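Colleague: Each in structure tokens, the structures are laid out below.
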Structure P
Amino acid sequence: MALKRIYDNWDQVRRATGTPGSRERRAWREYLATRPAIAYWGDSWFSTPLYKNLYWNSFARIDGISLRLGGPGLTAAKMLTPSACRNYAERLKSREFDALCLSIGGNDGIGALPALFAGAGRLSAEQAFQKLLDARVFEAIRARYSVLLEAMSRVRPGFRVVGHGYAPLLRIGEPGATSIKNLGLAAPLIGNVGPWLWPATKSALGSKAEARRFAELMLVKGFRDRVLAPSKADFPGLFSYADFSQVADAAQESFWYDEIHPTEAGFGVLAIGYNAMIRAALPASKRDAVA
């Protein structure tokens, strides 16, 4: 069986790699001698079917093998369970993967907003963010990251996990546009194409400008400083992340597809910085495979 660049599930990987002493496993190892095997596990930033997402833009620049896991709308609470993390760690170890790329956690914060602001009076962005802190939303996400990273720390010494932060949002309250080209792909997502943040916050924050300030506190600074950075400190050498908070292109309307997702071209911009982190995380013998 010829090896593929992209695998969509574990069953495909199992068939491609065979048993430990098989011809398939030898071919797998030979192919990966100077190329990485990378799993991408995440929500819509990695898996939206509407256009080329962050996963696609990242791996298009990598000579290796990838495995896609997760799906649109999924949360850390649903994905990063102890049993799933242990199971994936064992499989990544047995198939000798080099890295796990992670795009998980943003939906947990956004999903908490409707209940958090229901019946709330007028708030400033800072007051709204404090309500998020009081609800311990970031602590819950960080706890899930800890479950994941503890499991992944047992894969092998050279294994790495690479996450990412978010760029400052611009198009608050705007849904994504569907076209004849992507309508069939969008059909399963109709009713869930946004906006997500503005409906949950407009009664409390009052203006899109204030909601934009709140979004930066929550998704950019809050997620980075209260989930990503502490996770890196807790698991030095295992976990790293790309910080998208200073991406200049994010200030352009053309960068954004909807309220929280970049366009295909926007994801292409982010993939440059993301791949730099992936390259640094890989063994020296495989770094040249990442452009």
Structure Q
Amino acid sequence: MRQYLGVLFMILFSLSCMGQQSTDKKISYGKAVNIAGRQRMLTQKLSKAYFFKLLGYDNFVIQEEIDSSVTRFLSQLDYLSNNFKGKNYTHHFKEIRREWKSFYRQLKRANDTTAARYIIEYNTSLLTHSNNIVREIESEYYQQKVFSRADSSRQIATENLIEIVDISGRQRMLAQRMCLYYLASKHFNNANDRYITHVKEVYEEFELSIIKLLESDFNNSKSRMHIAQLLFHWKGIKEEESNLFSKQFDIGDLYEITNNLTSVFEQITAIYQEIYETKVQ
């Protein structure tokens, strides 16, 4: 009997903690996954802009893109760290801030090959730590669902929506990463080009994810309209696939198209987040 009461107490305590956590948190899980996912994209956007400048496109517009991305990355990092506490979060946020110091130091070194090598080699580390925040938020969300007494069909719907928000948000990052590694391949111009190999890998993941989103049951008229815009922009790369992989694609065009893809996926991800919010109300 005493053992039973002990187990019952632990369950009630866990439910109480979850309830308190939900009350204290000022941000929904859908919004959190969207914002944390955007952090992944910003690490790639900053790296891409650096290489674009390195290749001779050094102008006010590119510098403004870097400055605004830096500001947004840091403000969102503060926002997330203020809303998500706990040992795992603290560790991941600490790693991001540590990586960021070195990354930003190199980012400020203009037209520097050493800095370029650092950025292309270590941008993935900053990206990975940022992605760990997304995974931690999703893990907390699913753990919270274990204790939830919500209707099972509604629960499954919101769980699938969290995944869709993440996949759509990840596409923003992949568009930027595709351009980043293409620019790196043009700058370093290696015979055995591992950067183009990675461009191909990102290209394939990007296309497979588009198909998954096209087939999503959560699409509505707004998301379908933006997906149509997305396919129009994607066609500009897909029809020039051979030029992309042979490094004949115009870098200015690729820069513009991948920014357009990211912008459209920003809108699509926001729509999926809105749908999530209506499901959990």
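What follows draws every value from the coordinates through simple rules; no lab data is involved. Not measured: the values here are computed from a predicted model. Cβ atoms are built from the backbone, for glycine too; each structure is taken alone.
Colleague: Of the structures labelled P, Q, one was used to calculate mean count of other Cβ atoms within 10 Å over residues 60-67, giving 18.9. Name it.
Modeller: Working: P: 18.9; Q: 12.8.
It traces back to P.
Colleague: I have -12000 for helix-only ellipticity at 222 nm (-39500 (n - 2.57) for each DSSP H run of 4 or more, over all residues; to 500), calculated from one of the structures P, Q. Which structure is it?
Modeller: Structure of origin is P.
Colleague: Still on this model: If FRET efficiency 1/(1 + (r/R0)^6) of positions 76 and 244 (r between Cβ atoms, R0 = 25 Å, to 0.05) comes out at 0.85 when worked out from the coordinates, which of P, Q was used?
Modeller: P
Colleague: Now for a separate question. State the single structure among P, Q that was used to calculate mean count of other Cβ atoms within 10 Å over residues 100-107, giving 25.8.
Modeller: Details: P: 25.8; Q: 15.2.
Of the options listed, only P reproduces it.
Colleague: So Cα extents along the principal axes in Å, computed for just one structure, reads 73, 41, 34; which one of P, Q is that?
Modeller: The correct label is Q.
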